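These are the structures, in C-alpha cells.
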Structure P
Amino acid sequence: MNLGSLLINSAGKYPKRTAIISQEGRWSYTAFDERTNRLAGAFLNAGLKKGDRIAILFYNSSYFVEAYFAAVKIGLVVTPVNYRFTGSEVTYVLNDAQPLLLLYGPEFEKTLRAVRDQLVSVRHFVSPHNTGTSLAVDFEDFLAGGRADIAIPASRVNENDPCQLMYTSGTTGKPKGAMLTHRNVLWNLFNTIWAREDKAGERAVIVGPLYHTAALNNHLTIQVALGGTSIIIRKFEPQSLLQTIEKEKATIVSGAPALYNKLLQHPSAHEYDTRSITKCTSGSDKLPMEIKKRLLKFFPNITGVYDVYGLTEASPGISILNAADSLRKDGSVGKILPFVDARIVDKEHNSLPPGEVGELICRGPNVMQGYHRNPQATKVSIQNGWLFTGDLARMDSEGFLYIVDRKKEMIVSGGENIYPREIEEVIVKHPSVADVAVIGIPHPTWGETVKAFVVPRHGRAIDEKEVIDFCKKYLASYKKPAVVAFLPEIPRNPSGKALKRILMEEGQ
C-alpha cells in the first residue's frame, strides 16, 4: 500500500461523498481522485519520474492537496514550503531539497522572481490564476495536459519509497529536511487513528498549515483514509474559523494552544454555534489546563481534549492523551502510541525509573530515515535505531508521559536546573495574562537567571512585580523570574511554538 491508494480506495467506497471543501470549491471523492490522476499524468509528461522531488508553496488550498496526492500516487517526493518564509529562507529550503518542479500560489510570485536566479534545481514552475507571470505555466492548463490513466506507475510505488521531505520548524537554527517514507506515514496513521479514536465520515476543519506534518499527516490524510470531509481553511483567522464551523457543521477541530488561545479571546467568539464539534485535538505545544477547561465550555459536545505530542522526525506521532484522561492527567501528553517504543534516559543513555527526568528517545516504523544531505545531524539524532528527541520528559507510574521542556532550553542557575515550561504554566494561570514565554539570560553570579515575556490579556493591566509575586506563590524562589518584559504578542512559528531564539536576542 502507498499513500495514493488511500485516496483511490476512498473514491471507490464513497464516490459521491464530499472530500474537499475549500475557498476554491467543493470536490467529491470521485472528482478529487480524477483531478489528482490527471495532475499526476501532467507530472509524468513534464519528465518527472519516481523518486524525483517537487515543492509546494501555497496557503492551505485545494491546489496544495491536489498537488500532494497527485505526487504521492506516482512516487514523487514532496517538499511543502513554509509560506511565511522570506525569499532567502525559501531559497535555502529549495536549494537543499533540490526539487525539479515548484507549484506555488500567485501571492508568492514577487518573492520567487527575486530569487529565481539563485534556485539551482527547479526546471518547471506551475501557478494558478497568475495572469501576470511569465515564470509559470497555469495550474489548470498544466493539469489539463495530463493523462488520467496512471494505474501502472501508481502500482509501482511501495511502502519503503520516500514520499515527503519535511523541513523542521527551525526554532533553534536552519531547518533540516526529514526524509519520510510511505511506510512512516502509514504507521503514523494507524497509531493516530487508534489513539484519537477517529471514525469514518467526519467533517474536519483543517486549519493548521499543511506544510507541517501534524496538519498534513494527522488532520488531512486521516480524513482521506477514512472517507471524511476536509474543510480547508486558507489561513487561521478566529472569526473566519468560527463562521466555517457553524456553516459547515464541522465535527472535528485541531490546532495548537496558541490558536485556541486566540480563538477564545476573540470578542465575538461566543456568538457562533459550535455544538457540531464533537472532537477537539491539540498539539505542538503544552495545552494549559485553563485553556483546556475553557475549550470544554466553548465546545459543549466534546468530552475532553486529545493532546498530541510528536516531532516532524516521527511523522509526527509519539504519544496522545485521550479525551477521557484530559482533566485527570494535567500536563500529560498521554501514553506512548501502540507501534512506538520509547524510553526516558540519562546522559549515558541508561533508562530512568518513573518520575525521573531525562531525554525522551523513541523508535518505530514511523521514525524518519534521516536528514536529507545531512549525515552528521542524522548521526546525532538517530543512534542505534533510536530517535533522540531533544525533549526532557518523565513518565508516571501509570505510563503517562509528561514533557518537561526542550533540552536546549533548560536554564541552569546556580547549579539548579530550571525548566521554562514549568514557569510558563504558572504565569499563564494569572487572570491578566494572555500568553507567556520564558528564557534564560546571562547572570554574573548564577550563570543564568529567568526572564519572562508576558502578553497582557486585552483590557487588563499587569506589571513586573505582580508577575513575580504571583510566581512566588507556586514556585521555589530560584525559579521565579528576575526580569519580566511585556510584549503585544509572543513570536511563534506557524506550528505555535515560541521562537525563543528571537526572544533571546531581545533578552540579552
Structure Q
Amino acid sequence: MPNRLRFAPSPTGELHVGNARTAVFNWLFAKKYGGTLVLRIEDTDQARSDSRFEDLICRNLKWLGLDWQEGPDCGGPFGPYRQSSRTAIYARHALSLLEKGAAYRCFCSEEELGRQAREARQAGVTWKYPGTCRNLSASVVAQRLQDSHPSVIRLRVRSGKVVFQDLVHGEMKFDSAVLGDPILVRSNGMPTYNYAVVVDDGSMKISHVVRGDDHLSNTPRQVLIYEALGWPLPVFAHLSTILGPDRTRLSKRHGATSLQHFLDLGILPEALLNYLTLLGWAPGEDQDEILSLEELVASFGIERVSKSAAVFDVHKLYFFNRHYLKECEPSRAVEWASAYLRREGLLEEVNSAVRQWVGLVVEAFLPGLDHLSQISQKAPQLWSFEAEKAVRDEGVRQVLSLPGAARVVDELRNQLSHEECDVVREWSSIVRSVKAASGQKGRKLFHPIRVALTGKDSGPELDKLVPIFEGGSQLELPHRIKDCRARVDEFYSAMLSQGLIPTV
C-alpha cells in the first residue's frame, strides 16, 4: 500500500503549536518515504466551525512551509475533503452497519442517560451505556421509527480484547467490556468524531494515522469501527503531549501559542519548523539541533519519536530564530522589518530610499533581536531621543562621571558644528580629532561619544549607527530622525542644565 497520511484540523480556532507539530510530523513522514499528505477539514462541530479559521489554518500551514497533495483547496480522488460535505457517505456506511447487525438504533433519551450517569458518579462507579436498546426486535424498531421517536445509531461492540500496534507506544490492549456501545450517528444525522474519522480515513485509503496521544483513548473504539466495516487498520503513531515550562499541558495560560501569533511576532517559519520537529523527536547523535529542511527530511523517522512529553520553551525557539535571522537573506529581513515598522506607524511609504535605510537599521540591530517585531523596541533611540531624560539615567551618569567625559562631548560637538562636514564619510576623522583634542582613548573616549549620540550606554557599533542617524534625518518619516549634530547639541544642553559641564 502506498504511504498516505492526513492532517485533519478542526476550523474552530487558530492552529496552535501542538496541532502544528502533528502536521509537521505527517509532512516529514510523507516527504521522507515518498507518500501523499491529505488535508482534511473536520468541521462537523457546526456551532463552532468557521470558514475564516479554515482559511487561516491553510495560510499558516503554507507559511510554515508545508504542502499537501489532496485537500479542499486542490481536490483529489477521495473527496470531498470537508466533513460537512460528507454526510451522505457517513449515512450510507451507517445503513450498511445496521443491515448486517454491526450497529443498532437506540431510542434512549438524553435525559434518561444523563440521570443514569449522574447516579453512577454519585455511587462512585464508572458509567457506560447499559445496552438498553441492543436487542430490540426489528418490529419494535420499525414501529418506533414510524412513530417518529428520535434515535441514534450505536456500534454493537464485540466482547474480548481490542489490540493494535502503535509505532510510538508498541502493542496496545484494551478490554472492550469497559467501552460500552459508542454512538456513531446522532439523532440529528450528524456523525460522531470516532465514526466520521474512521469512515474518512478508511475511504481515503489513509495508511498511517500520526496524531497526538490525546487520541490514544479513542483508538480502541475506532479499531472496532474498522472491524465492523471490514476495513484494514492503518498504522497508528501517537505523538507525545506538549507541555508548558511548568510541565502542565500547554494552554493559553502559558501565553499565546498559535502559529499566527508567532508569524505576527516575527518568528521565521524555518526556525519554527526546525524547533517543532524537535518536540518529541531527536536527531542522530552526530547531528546538531539546527537542521536544514533537507536534513530534517533525510533524518526524520518515527522510530526516534519519544513517548515522553515534550516541553515547549519559547526561549529555545528564540535561540533558533536568532540563528535563522542571521542566516536569512538581508532583503527578506528588510521586508519583514519594514512591515513591523509600518504597523507601528514608524514608516509610511516604503520606497527604495526608505528600504535602503531600513537595511542599515536591520544590519545594526538584528544581532540583538529574538524576533523581528522587536525592531522598534531594540532601537528606541532612533525615534525617541530625549537628552534630558538620558542624562538622568544611571548608566549614562556613570559614563559621564569618567574623567574627561565632558571634554569628549564638548569636542564632539565642536567637530560636528562645521556645516560643510560630511559626518558619514568623515566619521573616523571626527573621532580621531576628538581623541587628539580631549586626550582620551578607549572606553573613556567611545562611551561618552555613544551616550551623546544615542542617550544609551550600550548598543550597536557607532560606525553602524551614524549612517542611520544621518540617512534617517533626510527621509520624510512620520517621526523625524535627528541627525548626529542635533543629538549632540541637545545632549550638551542637557548636560549644562544638569550641571554636568565644568565651568571655568
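With distance in nm of label points 7 Å out along Cα→Cβ at positions 439 and 471 derived from the coordinates and found to be 1.5, which of P, Q does the value describe? Here the read-out was taken from P. Tell me which structure, out of P, Q, gives 19.2 once mean count of other Cβ atoms within 10 Å over residues 191-198 is calculated. Here the read-out was taken from P.
With distance in nm of label points 7 Å out along Cα→Cβ at positions 31 and 111 coming out at 2.9, pick the structure among P, Q it was computed from. Clearly, the read-out refers to P. Upon calculation of FRET efficiency 1/(1 + (r/R0)^6) of positions 127 and 263 (r between Cβ atoms, R0 = 30 Å, to 0.05) from the atomic coordinates, which of the structures P, Q produces 0.40? Structure of origin is P.
Looking at FRET efficiency 1/(1 + (r/R0)^6) of positions 79 and 407 (r between Cβ atoms, R0 = 35 Å, to 0.05) for structures P, Q, the greatest value goes to P. Which of P, Q yields 1.5 for distance in nm of label points 7 Å out along Cα→Cβ at positions 279 and 311, as computed? The value was obtained from structure Q.
Which of P, Q yields -14000 for helix-only ellipticity at 222 nm (-39500 (n - 2.57) for each DSSP H run of 4 or more, over all residues; to 500), as computed? Going label by label, the one that fits is Q. Set P, Q, criterion distance in nm of label points 7 Å out along Cα→Cβ at positions 23 and 183: the highest-scoring structure is P.
Each of structures P, Q was scored by Cα Rg over 2.2 N^0.38 Å; the highest score is held by Q.
Of structures P, Q, the largest value of Kirkwood radius over Cα pairs in Å, for residues 135-302 alone belongs to Q.
Every number here is computed from the coordinates shown, using simple stated rules; none is lab data. Just so you know, these numbers come straight off a predicted model, no measurement behind them. Cβ atoms are built from the backbone, for glycine too; each structure is taken alone.
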